[in-house]
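Input: structures, listed below.
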Structure P
Amino acid sequence: MTLITLEEAAQEFAESVAYYESREPGLGSRFRDEVAAVVDWILRFPEAPRLRRKGYRRVNLRTFPHYVAYIIRGDTLWVTAIAHGHRRPEFWIERV
């Protein structure tokens, strides 16, 4: 399966890494590692999370209040958002 991360999702990710790193040294790296682990899991089991009403799937991070939202189109998995779970729900939905 091919993985494509939308530019907006990559920017959200980078901003979150920088934010956590500014709060505590090493915290940004922990966030980065957790997102990488979740994306690896998604690539192994892309259809495991339920399909949401608006046509996307998501996986919550365990430690951080974020989730990875994605869609599957053919043999391509598109990461549409790496979003904070308590801020502006589905603000990124137009990307789908």
Structure Q
Amino acid sequence: MGHALVIPKAASRNLLDADPAALAAVVPLVQRVAKAVKAATGADGVRVAQFNEAAAGQSVFHLHFHIIPVYEGIALGTHAGGGRADDGELIALAKDIAAAL
């Protein structure tokens, strides 16, 4: 299954060069989306991931937060290592998350 992304409107390469005011504004939104992802997916928890520079796994060079549903007994894959989810599944998930916001 897919996961959600939160992308701040204020431009920055990653967390290391982001304006602290932009970070303060985006974290409540990350929390809100994380709650919606958990509710929409029935996940047991959520993982919030954010990568800074290529050595740390950053492959898209603008600040963004991954919100990943986590289920008891199901191991998480690696970042960008598991392929892409089905488009129909992603569309349905996006609608469910939006409804939970």
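Laboratory data are not the source of any read-out in this text; all were calculated from the coordinates shown. Because the structure is predicted, anything quoted here is derived from the model rather than measured.
From which structure (P, Q) was P(r) over Cα pairs in 5 Å bins from 0, in percent, for residues 24-71 alone calculated, if the value obtained is 5, 22, 24, 19, 18, 11, 1? Here the read-out was taken from Q. Figure out for me which of the structures P, Q the number 32 belongs to, where relative contact order in percent (Cα under 8 Å, 6 or more apart) was derived from the coordinates. It was calculated from structure P. Quick one: Rg and Dmax of the Cα atoms in Å came out at 12.9, 40 when computed from one of P, Q, so which one is it? Only structure P yields this read-out.
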